[in-house]
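> Down below are the structures I want you to see.
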Structure P
Amino acid sequence: MTRILVATDAWHPQVNGVVRTLTMMAEAAKGLGVEIAFLTPQSFRTFAMPSYRDLRLALPHPAAIAALIEQDKPDSIHIATEGPIGLLVRRYCRKRGLPFTTSFHTRFPDYVAARSPIPESWIWRLLRWFHRPSQAVMAATPALAAELRSRGFRNVVLWSRGVDTALFHPRHADLCLPAPVFLSVGRVAVEKNLEAFLDLDLPGTKVVVGDGPARPGLERKYRDAVFLGARHGEELARIYAAADVFVFPSKTDTFGLVLLEALASGLPVAAFPVVGPRDVIGNAPVGVLKDDLRGACLEALSIPARACVDFAARHTWQASARVFIDHALNLRPVEPESAPESEAAEFVAEDPHFAA
């Protein structure tokens, strides 16, 4: 079988869209005659992020990275994240003249801006530098791809996502809560903008599924909401099926796999008209996207579940895996880079004013 090695700093036991995307895509790729192997933090010592204890970053060594890649003998290398593992795999490939692809999963400039005074422009510059040698920078939606191109990213291509309709589908389920149930699923962190949902005056019950650093504070502040913590697999699927509207208040997600999971479960979507929900849903009659999030929630109650299910059925992981494989294997030969110092020079050349 053709073998693609994916380097990622995001991995189990983390629960997020990057991890779910990679694992579901790898499973679907097997049916296409391609094996996806992973180089993950599980091979290294890790440390917890100071502002997010549940998120751990690896402490890889260049020699260990080289040994793992050479042991794997992949036909192609894909770098999924811009963390320590991604950086060292990038360096390994450039020194040896190995072409590679990357993907843009997370809007780090928005996330950093929500937690620190670091200018967003600095983070965008770092990301542009990181992805510059990539032969294909995979973006989940047309709007994100267009934004990356406008910010100076090169070789940007589309790689959409899928949903597991065998797991997520309508079924009889009851949370035994006052109806209607407005549900939000995802990481409970400041960049997810959950307060925009929890502040709404809505009938019935507001339910949040997920965990993260903001959860304790939000639970204390919003005692009328129900926080169920992290849920997975069949249990999560039943919660989706028991709700009436899926509320997606985030303005920073590049895609939002939970949107497809909700739609596959028969849940209409209420969200802001931003990148992510706008690209996933577009003008399809399966959600309401407007700046008035309360109005969107109430309007979504009238959307039939069948329309949502039919829409989600068009998004398969097999199709997603096929696109990923095509991008990952369509590579051109490159020349080795002579010295690591060239990376620093390249970064300064990206914007000489930054050096000052």
Structure Q
Amino acid sequence: MPHDPYRALYLHLPFCVRRCSYCDFTTSAASQDDPRIDKYVEELCLAIRRKSKEGELSAIETVYLGGGTPSHLGMSRLSMLLYTLSTSMRLEPDIECSMEANPESLTPNMVRDIWALGVNRLSIGVQSFDDEVLRTLGRAHDAQTAARAIEAARERFSNVSCDLMCGIPGQSAASFEQSVHRAIELGVTHISVYPLTIEPHTPFDRMVLSGELPEPDDDVEAEQMEIARDILQSAGFERYEVASYAKPGFACRHNIAYWTSVPYLGIGTSAATMTQNSERRMRMTDGLVTDDLNAAQMAAEDLMLGMRMTRGVSDEAIAQARLLLPRLDETIDELISEGLVHHSDGRLRPTEKGWLLGNELYGALFDLA
């Protein structure tokens, strides 16, 4: 279908040193000299060149190398990939180019080289600075390695993010709090805080079913999300999305693209692509259509995605959506009376309760279509 230009590009690199016990992403454990990695990276480079020739990369504003563990590929493969990108699209400093890395495979040399090749934002998968908690998660690094990786990243990068998890069995409030403080001390400019979810068919799922591991407690997760919010906001971080905090000017533009319905192109195994025009929005993964929305469903989804963001949705966007969603005003009134959203400064915004009860809030809006 004729479509609006893609403005965000995601590259999936599905290899790790080992799979974590909670992970359900399309990834596999592979040693660094595994020939499958070479074959995959070559195919990815060919696909990037092909999309460039088709003109699909001309409007890209953000690039994200995710996984898996991109840093596990090693420098020669990353050089080939980043060189291919730089010759296939405009990879200038104003393009946000993020790369995920794990502490055990991020070296000071890699930091210098990827920075020179156009990466300008690093996202480090720390999860916790508590060695006991890291062992529970099955991570391949310890707290000291994580701290060293962040210090190495900051030698070159002003834009360094770290991921932290809460609600992990055996993780006390004090342990989680200490991890948040440690990330701030190390000077990161962006922190994502995720509650642990037990995904089907993962080792954690089997452990919960067999009684080896307690099920994560929603109240504990909510409490720890609140601890993170209070500490981070008092340290000058702004919450811009339900799980993301940034120092002013360091919000992740690629993340925001997903929550503001910007068309994105995914290249690589299981990478999702979202293609749209004014009448239709389609998502595809591995050549299969996973979503096919009409204009009314698009309007409802835009409202729902907007509620993941602190800034919510503008009155103008609501007026446009009203033309396609006859029950919108009634639903908004209900959500306000339930304390899930509030109206201020010409925008409808989620409340803290709305975020904690996200499924109810998002469901009510998406059901409008």
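Bear in mind that the values in this text are calculations on the coordinates, not laboratory data. Owing to the predicted nature of the structure, the values given are computational and were not obtained by experimental measurement. Cβ atoms are built from the backbone, for glycine too; each structure is taken alone.
> Here relative contact order in percent (Cα under 8 Å, 6 or more apart) was calculated and came to 18; which of the structures P, Q was it taken from?
P
> Let me ask something additional. Which structure, out of P, Q, was distance in nm of label points 7 Å out along Cα→Cβ at positions 107 and 243 calculated from, if the result is 3.1?
Q
> Taking FRET efficiency 1/(1 + (r/R0)^6) of positions 163 and 331 (r between Cβ atoms, R0 = 30 Å, to 0.05) for each of P, Q, which is largest? Please list the in-between numbers first.
Numbers: P: 0.55; Q: 0.35.
The maximum falls on structure P.
> Additional query: Given that mean count of other Cβ atoms within 10 Å over residues 227-234, derived from a single structure, equals 13.2, which label among P, Q identifies that structure? Could the numbers behind the result be given before it?
Numbers: P: 13.2; Q: 16.0.
Comparing all candidates, it corresponds to P.
> Any idea which of P, Q comes out highest on mean count of other Cβ atoms within 10 Å over residues 43-50? Before the final figure, lay out each step's value.
Details: P: 12.1; Q: 16.2.
Once mean count of other Cβ atoms within 10 Å over residues 43-50 is tallied for P, Q, the winner is Q.
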